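No lab work stands behind these numbers, since they all come straight from the coordinates. If you're wondering where the values come from, they're calculated on a predicted model, not measured in any experiment. Cβ atoms are built from the backbone, for glycine too; each structure is taken alone.
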Structure 1
């Protein structure tokens, strides 16, 4: 279906990293891809991927790659350890499913710090406190009036939030996060 191309993945945020009690790091250039369709779950299981038991969950699978289920038919595979590369899929892999190129469509921000839930409460209507939004939970919601996906997971031993927004809103999302973060500095 697709061939391996020498593609350069750009981030509208140019890999920014803001340190502090709440750190914000651009992971947009990290490797990710997805699969959607009636046969997506079966195709991924056949290839040896562990999948969440239900939608809006995230699990760690092969080689610490994270598998996020956005529905019963849509899965994103997130590799926070490796930079992006083109994914080649053959026809046998895609039976009743088609690839999602979330590498190109969404920016990926990682937020870390013990006050991250309080920061997000200023921007998002979902209760992201640890007692309510646990490791492995995913919310498809809005933040600062833009659609986003928020996932809570472990990253190199740290409890983090991954935030996915449309590439066209990446700069705005970062500005909103940095503005709300001022209160916690």
Structure 2
């Protein structure tokens, strides 16, 4: 008996292709961010988090966690930081951020915009990575004097990432709606 390959238009196949695309785009954004000149190795714009937000909206929480995990792992392998301090900071911050964003999205998506969710994710990422830097790398309490600066940047980057995610989500919904009308 010959086995037949799975249908390429099955919902599971479409979901896997969408996840793979979001991981790939997240890795690209992750690597592009690494090229930007920033004042500290702990400061990132969080643009790769855009794919986490979009995955959360279109695929669900579990899939957004997977997208986050894979983009951090693959991005760090490509960047040569895998299993180094930067990798662990990015992974712990990313997972903490998606846990907060996923919870907020589930309980408050009608009351909190993607911009608000993105800002809280950026704050969470900043706080968690700052605590990790303090406890594992720089055991100097003066490090915490930088938190207001880091949180100010988190606010700006959260607004930027959330705004882009809002726009992208709306466009994807329009494309999906128009595509369904054609079929």
Structure 3
């Protein structure tokens, strides 16, 4: 063993999910480099109201139920849209951190993202001239790693530049409604 070997920290063994994730992301990047048109698409999610405020959501092979709690006039058959919105942000961040940590050989032993969103329900209820949107959103990232805080911060900053739902939440984007009124 040489001096440099003794000074270098032992790299943790990669678990199979890390290897699978890294290989898949690299394969996808190569595909897009060779055929940039494969990166362009439209994601479609359908939402159908079934009873009161209960919504059945379909996206490909996935089916989800969203609803409002009884106290809001819903049927309490599933989480409300806010749960899914916060989950989209938190899970997208967690996946981006994990993906770019693997890509940069940054060891992660545990990772948790907590999303906190402040609101004033008066806006949604039409009781005051306040926004129905969140007034502030915070995400708290708890990570356990053998790497230095500087290195973790560098990789996590990189991951955030490539996290779609962080950008969706943070930056305005064009939106438009198409209304189709049909007779029964």
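Given a computed value of -0.67, -1.01 for log10 I(q)/I(0) by the Debye sum over Cα atoms at q = 0.18, 0.27 Å⁻¹, for residues 85-140 alone, which structure among 1, 2, 3 does it belong to? Only structure 3 yields this read-out.
I have 25.0 for mean count of other Cβ atoms within 10 Å over residues 45-52, calculated from one of the structures 1, 2, 3. Which structure is it?
Working through the options, I get structure 2.
Comparing mean count of other Cβ atoms within 10 Å over residues 61-68 across structures 1, 2, 3, the highest figure comes from 2.
Supply the structure label, taken from 1, 2, 3, corresponding to Rg and Dmax of the Cα atoms in Å with the calculated value 17.8, 70. Write down the numbers at each step before the final one.
Details: 1: 16.2, 52; 2: 17.8, 70; 3: 21.5, 80.
Value 17.8, 70 for Rg and Dmax of the Cα atoms in Å corresponds to 2 out of 1, 2, 3.
Tell me which of 1, 2, 3 gives -4000 when you compute helix-only ellipticity at 222 nm (-39500 (n - 2.57) for each DSSP H run of 4 or more, over all residues; to 500). Of the options listed, only 1 reproduces it. Highest-scoring entry among 1, 2, 3, by distance in nm of label points 7 Å out along Cα→Cβ at positions 37 and 101, is 3.
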